[in-house]
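As structure tokens, here come the structures.
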Structure P
Amino acid sequence: MTLKADILGYPPRRFIRTVLAVVGVLLLVDALVLMAMGHFNMGVVLPAIFGSTALWLSWKWQSVQVWRARRPMHARLWTLAWTGFAIWLLSLLWFWSRLFTLGLEPQQVPPVQSIVVLGSGTLNGHPRPVLAARLDTAAELAKLQPTAFIAVCGGVDWGEKESEAEIMARYLQQRHGIAADRMVLEKLSTSTELNIQLSRPMLAERGVPADAPVAVVSSDFHLMRAMNIASRQHLLEVYPVAAPTPRASQDTASFDS
């Protein structure tokens, strides 16, 4: 093998650069579209970084390979970077594989005394798409279990005048006809952990025992974390109910996981 071939590596340089360019364009365009829709978080920034890096590597592939071959330390750094990326990618695939086995459909949930809907974000007095999907799923479950109380959880989001819980309750009333007296509004929490923690005493005031069966409604990508938190708070009989993630938020969810 010639030195030039060793530097450029196999498979052939043109194939590698083409693959990097295609992947880079897809990731970068996806991130820019999400940004244009108002999504700004790590789930958007990471694809933008990965896409930009892939495009840069495609453009500078030969120079990077010359740099890699120049010193053993450079080669080790190169290998370490790709190993880290591969480990992250495998962890992401593992996470998505878990989603297929975690979470129930509303009709699969056994009888419960309460339904806790975890907050996710509001905008201009309305639920964002991820939260609306959770509320739609909770409403379906509530109609199947008409005696269960519904706890809607969330404090005041940045730039909002009402709490997330108040906006959620209004959505359930106006969109799904859920009676106000069935709902418990937890209006102070700022995290999933507080969603669950602060709603428990409020449900207890409505006669729901601490050890009563409860359904927790959240997005499919978020259920694993929510169930871990419920376990740490010693909730014994919790049924995770999966709300679908809107298409515009699926990539964000993947990278946030």
Structure Q
Amino acid sequence: MASNTAGIKQRINSITSTQKITKAMKLVSLSKLQKYRRYLNEFEPYFEAVSGVSDQFLPFEKEHSDLDKLYVIFMPDLGLCSAYTQGLMKQVLATIEDGDEVLTYGTQFHDLMIKKGIPIINDAVSSERLDLDEIVKEVSTYIGKKNIITIIPEYKGSVEMMFNHYPLWTQIKDQRDDVIYEPNFEETSKMLVKQTLNSLIRYSFLMSKVSEHTTRRIAMEKATDSAQDMIEELQRSYNQARQEAITQEISEIVSGMEVS
């Protein structure tokens, strides 16, 4: 019986140590989540304003041309956020068609996605050390050659993750007669399209980081709560085993006294 209680106590200590790690990881994810959420809240009005200006002054043809698609996605570098990585990979696999290509930023699942046949055209790069200006320059070279679309994971409420497609509209119907374009319509339209791409890439990156750290925080919170449930269950088993040991010891003492 003593060995039983010792084993239970050892398991409690082991799970408690694991729980301390998951708590620390939850706090780290929460800290990063708050940072990126603050950046996103500051940037989102600009993103909406740029998108609004483009829609207001450039009558885009919001129907994709016959061009193949270029998907731009941001992935995590670390694990413990499988709802994000696996969900995004499934979304890409379900969406991709012949002739389409993918630019992915983030090392998690990069090689696995290539093995599964996703046509990734760039090398693996850490999403924590990105130069967004360089990404904008890289993606802008595909304007007019591909239909550029970002896929962004977003949480609906606090638990349900959705993967939304954000296309970069570049096909312009015609200039408006009631708007004066300086220096001219062609230059203004190019500038607005590039500015929209710039804001779209930055918005996609920030939203991806918010979703990544939200996913990881939820995972660590669930792991911490699960560890607490296991500790409480083991503690009850430990108390029961200890009580049985005490009862047995008292019974043995009483039996010994009766014999003597």
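Here helix-only ellipticity at 222 nm (-39500 (n - 2.57) for each DSSP H run of 4 or more, over all residues; to 500) has been calculated and equals -22500, so which of P, Q was it run on?
That value comes from structure Q.
Where does the value 1.07 come from, among P, Q, when Cα Rg over 2.2 N^0.38 Å, for residues 75-122 alone is the thing being computed?
For Cα Rg over 2.2 N^0.38 Å, for residues 75-122 alone, the value 1.07 is produced by structure Q.
Have a look at P, Q and say which one yields 3.6 for distance in nm of label points 7 Å out along Cα→Cβ at positions 139 and 211, as calculated.
P
When relative contact order in percent (Cα under 8 Å, 6 or more apart) is computed for each of P, Q, which one produces 34?
The read-out comes from structure Q.
Assign the value 2.2, calculated as distance in nm of label points 7 Å out along Cα→Cβ at positions 19 and 219, to the correct structure from P, Q.
Structure of origin is Q.
On FRET efficiency 1/(1 + (r/R0)^6) of positions 107 and 187 (r between Cβ atoms, R0 = 35 Å, to 0.05), which of the structures labelled P, Q is highest?
Ranking P, Q on FRET efficiency 1/(1 + (r/R0)^6) of positions 107 and 187 (r between Cβ atoms, R0 = 35 Å, to 0.05), first place is P.
Starting from the value 43, 39, 25: which structure in P, Q was Cα extents along the principal axes in Å, for residues 35-154 alone calculated from?
Traced to structure Q.
Consider the structures P, Q: one of them gives 0.6 for distance in nm of label points 7 Å out along Cα→Cβ at positions 203 and 235 as calculated from the coordinates. Say which.
Going through each structure in turn, the value belongs to P.
One of P, Q was used to compute distance in nm of label points 7 Å out along Cα→Cβ at positions 147 and 171, and the answer was 2.9. Which one was it?
Value 2.9 for distance in nm of label points 7 Å out along Cα→Cβ at positions 147 and 171 corresponds to P out of P, Q.
For which of the structures P, Q does the calculation of semi-axes √(5λ) of the Cα gyration tensor in Å, for residues 115-178 alone return 27, 21, 14?
Comparing all candidates, it corresponds to Q.
Where a number appears in this text, it was derived from the coordinates with a stated rule and is not lab data. Model, not experiment: these values are computed from the prediction. Cβ atoms are built from the backbone, for glycine too; each structure is taken alone.
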